[in-house]
1. -0.42, -0.70, -0.87 is what came out when log10 I(q)/I(0) by the Debye sum over Cα atoms at q = 0.07, 0.09, 0.10 Å⁻¹ was calculated for one structure; which of 1, 2 is it?
2. When Cα extents along the principal axes in Å, for residues 325-460 alone is calculated, the result is 57, 34, 30; to which of the structures 1, 2 does this value belong?
3. Computing FRET efficiency 1/(1 + (r/R0)^6) of positions 165 and 341 (r between Cβ atoms, R0 = 25 Å, to 0.05) gives 0.45 for which of 1, 2?
4. Who wins on mean count of other Cβ atoms within 10 Å over residues 397-404 among 1, 2, i.e. which is largest?
5. Of the structures 1, 2, report the one carrying the highest value of mean projected area of the Cα convex hull in nm², for residues 269-388 alone.
6. Out of 1, 2, which one gives 4 for relative contact order in percent (Cα under 8 Å, 6 or more apart) as computed from the coordinates?
7. helix-only ellipticity at 222 nm (-39500 (n - 2.57) for each DSSP H run of 4 or more, over all residues; to 500) was computed and gave -2500; which structure, 1, 2, did it come from?
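Derivation of every value follows stated rules applied to the coordinates shown; laboratory data play no part. Bear in mind that the values here come from a model prediction, so they are computed numbers and not experimental data. Cβ atoms are built from the backbone, for glycine too; each structure is taken alone.
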Structure 1
Amino acid sequence: MELGTMYKDLYGLRSLYLTFRALCTLIIVHCSLCINAQTMVYLERAENLQFDQERIADAQILKGNVVFRHENALMYCDSAYFYEESNSFDAFGHVRMEQGDTLEGFGDKLYYNGNTKLARLRRHVKLIHGRKDENPTVLTTDSLNYDRHAGVAYYFTGGEVKDSLNTLTSVRGSYRPDSKQAVFSREVKLVNERFILTSDTLLYNTATKIADLVSPTEIIYEEETDIHTSLGWYNTETERSMLLNRSVIHHQDGRVMTGDTIYYDKKIGFGEVLGDMEMRDSTREATLYGEYGQMWEENSRGYATDSALMVDWSDTAHITYIHADTLFTEELHYTDSAMADSTYRRVRGHHGVRVYRNDAQMVCDSMVYLGSDSTMHLYIKPISWSDNQQISADSMTIYIVNGAVEHMHGVGNALCVMHDTLEYFNQMGGKEVTAYVKDGEVDIIDMSGNALTIYYAKEDDGDFVGMNTTESSFIRMYMEDQKIHHIRFTKETTGVLYPMDQIPSGGDKLATFFWAEEVRPKDAQDVFRKVKGEN
């Protein structure tokens, strides 16, 4: 390449470089001018302007109806120091700040920086959002910073936010006018005319009136309801809520509802629980469990399903465990024999009912328990057990007195079976059966209506004499130590005694005989067991 040609090329590159640099400089300058134009604070008015080079060399001292403008904000005060070079000012006396037609702030002092758009209001501070509205949101504190760039006002030495419905106070707080979202922390308190909410941290929207609960929180309805939760939301206007993390709703009448997730409507008194539900009634001394349930405060109604369990602990010596596919509980009102208004609890179980008590166990398809007379009514293939006695009928009623089973009454296809040994069963069958219980053991059994018996007679030393079959209109069997002591019949009784070696084939069982020990609940946890062929 020739030297002249090389110089031409270098000169061209240099010219291109200088042109590019000049263009960049122009862009930077233009952007800088635009930025400065956007952030410049303007002095709109002042009655008096002074300079004090010795005391405040870089400030304009302004007095009398001072007004500043920055973008869409106007700021008023009695006097100010204006630092034009740093694009900021300090305002004193009757400070007022207006932003658009919705936001207005007041205070004794204002420190404002136009470059950062940070307004620092001090002493007797009040921020009004929606100032032309009938019910604006008002924030009061003694020290407030308002970041106009981020659109957030915050305090850190205690403050209050008040809207048309609630008053909230806390040590620290922030408020965003655009979204109407507030965040409160430390000693948070929300006061509503119906309740008081306290927490450590709370998110609240002044438009929706919804409080987001993100820390341990209490909501107290005086002499009504206490709500304890650590996560969820509460609509302070509708009083509807979603409560998470094993929340608890405690009513003053002694009812407590606990669950993993609770949907609660306080105004209508309704709660829906998902996950490990527990409804405890300390007045009635009963608890309802389930993986899903609902509760109505009116008449204390509730139901549970999915591992549903009712535990009656009114008598700790005979705690009752009731399981069913679905359990219902409610409080009913009636007038007693003395013409006094009274209430009692009714419990209903549907499908797969299994009951365990230490003095009796039961299974059936459906059940009703009435607290008015402490009776348990069993329907569709009911079976009850007490010690070695199995009693069944088309329907059955269990009578409980002073917490203990007093007697059982079955109607239709009645059958009583007593397990004597591994291979022998004493049996009674008829139309109706009543078994009386004393000290936790069956004491007397009455069978009526074409009563049939098969029982094994024994010598005093316990050796079997033979199998006795009888037929009578009524039979009463007396028990002692879970064994037959003696039997009484009506005069019209007929019977046959078969020696043990002459018992006819198939004659050792009544036509209605069955033994369902494999279905019997063995303990409190066993009520949940599913058995093939169970009623």
Structure 2
Amino acid sequence: MSSGFSPLIAQLAYNRGIAEPSRLETFIAADERLASDPFLLPDMHQAVARVYRALLSGENIAIYGDFDADGITATALLVQGLSLLNGKVIPYIPSRVGEGHGLKTGVLEKLHREGISLVISVDCGITGLVPVRKACRMGLDVVITDHHAPPDEIPPAVAVIDPKLPGSKYPFSELAGVGVAYKFLQALLLSLGREQLLNGVLDLVALGTVADMVPLLSENRYLVKEGLKQLNTAPRLGIREMIAQSGLVEGNLASENISWVIAPRLNTASRMEHALPSYELLMTDSPERAQQLTTWLEKKNVERQQLTSKAVTEAREQVYAQGVLPLLMVSDERYPAGISGLVAGRLSEEFNRPAVVVSVGKRTSSGSCRSISEFNIIEALNRCGDLFSQFGGHARAAGFIIPTRSLPQLRERLLEMAAGQLAGVDLRPRLDIDAEIALSELTGDAYESIQQLAPFGQGNPLPTFLTRGVEVVDSRTMGSNGDHIRLKLRQDGIVWDAVGFGMGKELPKVSALLDIVHNMEMDHWGGQTTLRLNLLDTAAVE
């Protein structure tokens, strides 16, 4: 690859399936060329017409969201967008444990009694066949915006906007829920000649898109890049307070900061109690309220971390007691439903297998699933659809509600499918390495050059390097329990700082020679900014 790109950038691009210079230029620019006409999405004209009519006649509109960060940001986006058009709009976000994902008939009936005549779903609704049918009968109109895989029968809503619908002409099917909501708002504003109002919601699109771990490719790259600009130049009040309290540096946010710091805090509210405090944080214009809500989220996030750590330990023991099977399925009444997805994610990452964590109840149980690229978990759940009261999700993440008596049958079917599909697949945990490189090659403008490929995330991972034969100049543990390590590493006269999170038990001796796998990262601490290596794995050189 030529056209002025360095050999390293060419290698990283090739690893990401980009071999032509013209495609790499577009990938790096991540500009509006990656965006598509919102009217290519199914039913967009019908949706815009119905909402325009509601705005003109002063109808009461409810935005029915989901309780995760994607759903919260999508709800905030449409409430903010329609309010700017003088719409009479309210949010409705269900509780994770009490109500669960998706449209519920009881909630739609309640909204109708309260004078709502139009419900717009965000990040949910595509599986709401029965609730939408009942809404039609009671005279309540529903517009669905969703990004989940559609079932065989689509709800009879006024409009169903989902890029995954069969026959969709939209060229990119991997928008997050907030991305679909954004395209809907874009279509509405385009019709009204008010498209400039979109600039104020791109931060929400970036937050929800990164949090939902959809591929940061194609249009998602453009949306996240533009949203990060807004987050770094003019963050909304609640996000600014979260940045301050969590120790991030305003003006230096990257997609990784959303993944590891902001999204977990937004999600904490629904995992521990209810998602509304996170929604309110995104919408408040009161500095005092922003501070109160952020402080509460920080406290709940610590509690969530402690609960998760305890549950992961118990789940890991259960896995070993059962034997490490092609699919891991653990169940117990002690697993809080709010964190079961986190536990499943940790198990799937640690063992490189699909994992199912079930919070067991007397009559019904709820499960969260996380999977690997070789096993499509939502397809597997579809084949067990007769067992569930409710289920839905993506290829890599899904959830369900099931009668407790059906759990043994579910386990048997999923294990049988996994054993067949994963036969012959090497399931040992692995790291995908982009290039073998000397530490000297990472000096100068290497970091800035690599950042051209940002934002990083699903589908475009942070570049990972292998460096052989580095000398340990200094080593010590860090963290209250000595869980992490901080090293000084030297090779050919070049010295780098390095950290290894969760590697406290692997503290190498000074003067030892190591082969290391690592990323490069910028550390903002104590008012100083330094470039360091983030260790992912080490091996002693014999």
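1. 2
2. Of the options listed, only 1 reproduces it.
3. 2
4. Going through 1, 2 one by one, mean count of other Cβ atoms within 10 Å over residues 397-404 is largest in 2.
5. 2
6. 1
7. Corresponding structure: 1.
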